[in-house]
Structure 1
Amino acid sequence: MRLLLVLLAVLATSHWTFGQKTEKRVVCYYDAQSSLRSGFAKFPQENLEYGLQFCTHLFYGYVGLTRETFEMSSLNVDLDMFHFRQITDLKKAHPGLKIYLSLGGDKDNDEVDPMKYIHLLEGGKPMYDNFIYSSLAMLKNNGFDGLDLAFQFPRNKPRKVHGTIGTVWKKFKKLFTGNFIVDVDAETHKQQFTEFAKDLRTAYDRSNLSLTLTVMPNVNSTCLGKLLNPDLELALQFCTHLVYGYCGIKHDTFQVFSLNEDLDINRHQFSEVLSLKRKYPHIKVLLSIGGDKDVDPDHPNKYIELLEGERVRQTAFINTAYSMVRSYGFDGIDLAFQFPKNKPRKVHSDIGMAWKKFKKIFTGDFIVDPKAGEHKEQFTSLLRDLKNSLRPDGYMLTLTVLPNVNSSWYFDVPAVSSFVDYINIAAFDFLTPERNPEEADFTAPLYELYEQNRLPHYNADFQIAYWLQQTCPANKLVLGMATYGRTWKLTSDSNASGGVPVVPATDGAADSGMQSQTPGLLSWPEICGKLPNAKNAYLKGADAPLNRVGDPTKRYGAYAYRLADSNGEHGIWISYDDPEAAANKASYVHSKGLGGLSLFDLSYDDFRGLCNGDKYPILRAAKYRL
């Protein structure tokens, strides 16, 4: 049996939805106040009824939120006490129609407490309960099918028009004041809204009521983005292992600890994810330590210091790792240690290349880690001790080799492969906009590209072949691939390549996406939305569709690009693996007799089915080919 592992990067954000159905909807918003207008502006009920033949859902707007008690209440009792039932009774003539009550919108204007929707979130469970009970009563008593949340969150600052002097002054002032922040506690409010929505959904499920979300104009919807457990559950039918990322180590005691205690422990994310094993008993859930999330600028070498430290340091690491696995019910540990990475390839002019060769005569090759041999022995010893600690209880131990870590420096392959259950080779991000800002190229090719002076180890086949040559059993090797793409910003000078890699004269990372929120990185659904489709066919500028170039050779992966315009703007180049590439890599795994395929990570796959209607298309493609 081949493994299909997926990484759940809980610290990363991604969008979420409430609905699970896939039929097409026509949602009609109805402002009840329109029935009170005078003259020609009045919208009588008979006109509404005529329009309902074209609607699947009717949203009755709006009710409001009482300050202090945070109960749902009518904004016009004289109207709503009869009008609620008049509208919901229309379902008799339109039996397929669903009618929801909408909360907030632009009608619930409270000059005394304009931030009351934020105050509801900050109020915690008691306030959530007040709202839930009052909303259930209003919905049930008046025959509504569900609730639409049109929360009044703080809005983006509007764009201002400045003259030349004003623009100069704005830039000067910004040096001292920084960017204007609409909501300094946005991240906290994001977590609180997620918790609130989860409680609300649980209560509504018991009452067979639906819940939807309306994102109001000029509200930054990234504050609502979460991959919730219902979205995660769908993926587990395709997976054998789930790797929960990440925990870190303390720089002084070298104890393992949660990188987000509020999420993992206080908000019970550890427990909630692990509880899924009851429904999916075949799943093994591992806790990953390190990754690229345990970033400590003041102690960037703490993983090396752990290896070099006295026995007491390593004992503290082993004991706390074991304790965390046992306390929360994980099935084992994945070590994704942050070893020093290869020096990135640099772009040199002819003169620069000549100088580099001349200097190398006297300085020799750059050595990333002069004590790599010692660190290899120390890591092997740590791995052996950790395995001995985990073995009596049957806990698993796995290793993830992070991108751009030289395996020959740090891993005694015969020894390592005897101590671990499998080795996960993260064969992607060979080039990134951060490491290689001046040139763009394939980030995760399956095989070597021989032309254009490319480095021979920048491909998955090289990495796998090294471990096999060092006598690692093939069935212990798992090929890792990314569900995201890497994006570079193209300049006017980049256009000479016509978009064909290697693309020169790039300007570092392209802008971040609404979901990924990381410059130089886009999730698969964000990439898919930029490829040619009916929605963007006639758009211009930064919204114009990209040119997609597939990979008929099944060796390198796909890429897409938009050349910079005459002003040197809106240029972008993306290297990515799509569902077809996932299937190709799964076939490679099968042909080599490897242990399986791993995805980094679930939250960057299209778990909502936005691209073509299929949820988790990359995960599905990999599973079906294994």
Structure 2
Amino acid sequence: MTGRPQVSVVVPCFNGEKFLRATLQSVLRQTEAPLEIIVADNGSTDESRRVAFETDPSVVVLDVPERGASIARIAGAKFARGDAIMFLDADDLIAPDTLAAMVDVLQDKPGSIARCPWRRYVPASEGWRVMPASCPPHPGGVDDLTAWLSGWYHPPCSILWSRSAYHSSGGWDPDISVNDDGDIVMRALVAGVRLVRSDLGTGYYRRLPEDMESLSSKQNTHGGVLSRIRVLEKIAADLASKHDLDQYRHALNLAVDSVLSDARNFSDLLQRCIRLKEALSDELVGADVPSHAKPHADVDAEAVQHAPPQSKDFTRPSVSVIIPTYNRASIVGRAIESVLGQDHANFELLVVDDCSTDDTLDMLEKVRDPRMRILRQPRNAGVAAARNRGMREARGELIAFLDSDDEWLQGKLSAQVRLMAGRPEIGLTYTGVEHFLPGGVVSIDLPGHRGWLFETLLVRNVVHGAGSNAMIRRDVVETIGYFDEKYPAIEDYDFWVRLARFFAIDAVDAPLIRYYDDTDGAETGAVRRSRHFERNMKARRMFYDRFRMDMRRAGVETDFLLDSIRRHLESPDGDAAAAASLGAKALKAKPREWRAIAWPAACLLPRSARLGVRAAYRVAFKALARRPETRGLGAH
């Protein structure tokens, strides 16, 4: 192999329609595109094939009639043309930089297996939540085979095989239904293949809801326990044949012990475990270890050349616009008119009434436009729930948001539609904001950030006014879920960060929305929730708990904590004790950070002195916040 390795991504699939599109889209959004994406369909009876074809024309679908996840992977590897292969399950995801990071490893260490960090992707009330890996960390001081036998591992979504490493392993074993991924990696390690770490990239291993199962989720059944025993028998036999068994006897014994508890439910498997334990005892020689031939499998597969026939829905809107509203009878009409007057006409407008107690519903029912639908919430549940209701009802491939007390300027919708056209990596676009402040003051806030903004957003929300100017893809909802209704504030900020984990963000460099600060206007009691200091700080604590692991990995934990301290310093309601607690956390994350001591101390100063410190800091902070930032996108 010369030059940079090219990657084939093989996706084994059986009835995976629910998550397949999100999986494929995560590959299509890679900063370094793969050579090919191969869906090895294992006889699906749902709409998996249609989903694959509709996701992108470049996706190749293989018909693999013989059942089994390993069979599908073998077929995909046989068909693949790349120098490197990733076997990505049809429900998992990869971060945008994952392939590029692991290709760097293979280019530096040819013939190896690359691995990157991985996380669990688990069901949550808002959709899906990122959690730490479910295995213990690498114990250190031992080689990777010992660590793997001891419980450490990497799922396929975090591994990239060089083709030579794959061949050295002997390939996937169709007789192994559980721990088949561990089996092939350990056989490669026994064969002398190196497992090389990348600190960049992330694989997201999805834990399915209890009422669903993946291709390899039956580990405690008779067949599952038998497969786990066979894996250990094979590794022991391979090590014995290489006269390396002594080095791994202890780790193998511990691995057998981990299977024994489940084998006790099946007398034949319990006896098999006991025999393997006896064979591994120091008194017996390696030749007494049960042997199991390496897999040699050839699989028939055929590429499906054409997508199944389908009918196109010409009545489907390209954009769904969502306006949540509560007790806004006097001004919601302004927001509605600004949408209905847009020059991009192919949209639907969903106005979600959050159980208003004034005349809002009566006002909405007077609007006569077939593009508008009124959705009435059964109870007042807040703006996040209202937006979620709208997203569940939306029919468009693009979804735009507008708060009921703001308005759009002409051309807003069409500008964002053009910006997102043909760019699947872009999950969100936003525009500049025209602020109407009390006293007739008008200010303009233009976008300053675009690109892959996950790390930037971990520190502060730089997508200003997005509750009224954001446009997202439907793919975003399929990938991350919905707004978290448990947040007392900043639920939109949380959503943008979760989005930025998998998608890039772009912006229209023009003020195309009007944001009204109506705190001195007719609806004085409807002060924007984000300005409520106590709720905002509670929400930031929730945000910190959720993303702390990501902040540490990105090296920005202290920056976020300092920004929280800054809020205590600036606000009349700032709490010196809370600021000190945040300062202690910041010092733990970054010792010798003087601001973690100075700023909480400043909260103890009299009001006039605090304002002086606040003014000096705001000058520096605003200069930083307004600095343009672009990561990975050209200007538009």
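Please treat every number below as a calculation from the coordinates, not as lab data. For clarity, every value in this text was computed on a predicted model and none was experimentally measured. Cβ atoms are built from the backbone, for glycine too; each structure is taken alone.
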For which of 1, 2 does distance in nm of label points 7 Å out along Cα→Cβ at positions 276 and 444, calculated from the coordinates, equal 1.9? 1
Structure (1, 2) behind the derived value 26.8 of mean count of other Cβ atoms within 10 Å over residues 84-91: 2
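Given structures 1, 2, which gives the highest value for distance in nm of label points 7 Å out along Cα→Cβ at positions 316 and 548?
On the way: 1: 5.2; 2: 4.3.
Going through 1, 2 one by one, distance in nm of label points 7 Å out along Cα→Cβ at positions 316 and 548 is largest in 1.
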Have a look at 1, 2 and say which one yields 3.3 for distance in nm of label points 7 Å out along Cα→Cβ at positions 148 and 236, as calculated. 1
If helix-only ellipticity at 222 nm (-39500 (n - 2.57) for each DSSP H run of 4 or more, over all residues; to 500) is calculated from each of 1, 2, which structure is the one that comes out at -10000? 1
